[in-house]
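Alright, structures below, take your time with them.
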Structure P
Amino acid sequence: MSAIYILWLRQIKRYLRSKARIVGSLGQPLLFFAALGFGFGPIYEKAGGGNYLEFLAPGIIAMSIMFTAVFSGIEMIWDRQFGFLKETFVAPVSRLRIVIGRTLGGATVAMLQGIVVLILTTIAGFRLDNYWALPLALLMMFIVALLFTALGTCIGSVLEDMQGFQLISNFLIMPIFFLSGALFPLQGLPKAMTIIASADPLAYGVDAMRYFLTGSIHFGLVLDLSILFTITAILLAFSSYLFSKIEM
């Protein structure tokens, strides 16, 4: 357990030491929130959708968590290229503990990033529907962070350099975000889009967070939690397997 704790703490310290990374990672979600929230807000309200800021905020928080979590997992590529991963492997610690510590650390970092975005969106005008549900919203944020950190670890275990990262970003990460219902309601979509959105794991994370933060829900809480916990468990097991197969 001490090895897991050390690796978990190392990931958090690495994140906190990089002030530029913290500020830079806030730019995109805040830009989306300001540009879309205040730009499309009046149109959304006139269409009968209500307050767009309340609808958008959980999606932007999920966006921040997902990107930070995936990139935390993909940091393994840099660690491999610069020899840091080899130093970890020679330590008398099993690879399972290494991947658990790295994953928990990356998920914690992503959740902290989501909390910062939540605070900033609240300052910008977002209001929670039920403050009592905030701890449950934070739990959902951590589950989403854990899921996508495990996904990032899977990707980082397979890729040997950053050459394929642009492909992963454009054809996996961005579609997962845009098809999750983070920016638009999933009701009334064409059947093909509905099927694709239903296969998007982030859609269930956004839906659960939106329920705890604003009270609205699309899929249903039981389905959201079932899908999130199942996919997270599968990805954690798969990332551990792929990580164990890394050759230095």
Structure Q
Amino acid sequence: MTAQLKRFYRTVSVDGAPPAVRVLLDGKPVRTPARRELAVPSRALAEALAAEWAAQGQRIDPAAMPLTRLVNSALDGVTERETEVRAEIAKYAASDLLCYRAEGPAELVRRQAEAWDPVLAWAGSELGAHLIAGRGIVPICQSPAALAAIASRLSDLDALALTAHHVMTTLTGSAVLALAHARGRLTAEQAWAAAHIDEDWQIRQWGEDAEAQARRARRWAEMQAASRLLALLDR
């Protein structure tokens, strides 16, 4: 779904029961770009997907369908690749954003510590992932046990949940922030703010141009969609 197509349907509905609730257009199942049925394990998620299709005007705008895009990605790109995607997410923990601190100025160092230290402490106590933080850009060698603890928290996630985790991890640069949000330690807004402490510091010093603002807004919309996907899977 990259180009805007003319709307070709009148009615949108959902059909079936977990674990395969389908979205129907004029009574026919929606297909992903790879021709899989758009079927999900949660009726609440299926209804949210149906609402995106129903809200389209004369033309179908993929940008206005963030949940549909995420679910398409999960069904077409993550299903049957779950092990590989889990490894990609866990790999972020080896160079997690929260572990690389500024050497200065003092105010930035303080802001990072205030936002990141409690989350790392939570990861240690709740996830068993005791990650080491340092200053500067010199690579930090995290313990295999800490990385294994992160990976173990992903082991029971299906393709849809993994997709949401992967999106949040890549957007924030932190597997820990993604897990902290998914497990209720942080709101999406808190995780997003924590991931952008350095960027916000630079904005305060030098300002922000319109292109950067637009890019950040798009990325925040993706973060919100991933967060919403996780929430709907639990309903």
Assign the value 0.45, calculated as FRET efficiency 1/(1 + (r/R0)^6) of positions 26 and 130 (r between Cβ atoms, R0 = 25 Å, to 0.05), to the correct structure from P, Q.
P
Highest-scoring structure on relative contact order in percent (Cα under 8 Å, 6 or more apart) (candidates P, Q) is P
Hey, helix-only ellipticity at 222 nm (-39500 (n - 2.57) for each DSSP H run of 4 or more, over all residues; to 500) derived from one of P, Q reads -16000; which structure?
Q
Label whose coordinates, when volume of the Cα convex hull per residue in Å³, for residues 146-209 alone is calculated, return 89 (choices P, Q):
P
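Computed from the coordinates by the stated procedures, all read-outs in this text should not be read as laboratory data. All values reported here derive from a predicted model rather than from experimental measurement. Cβ atoms are built from the backbone, for glycine too; each structure is taken alone.
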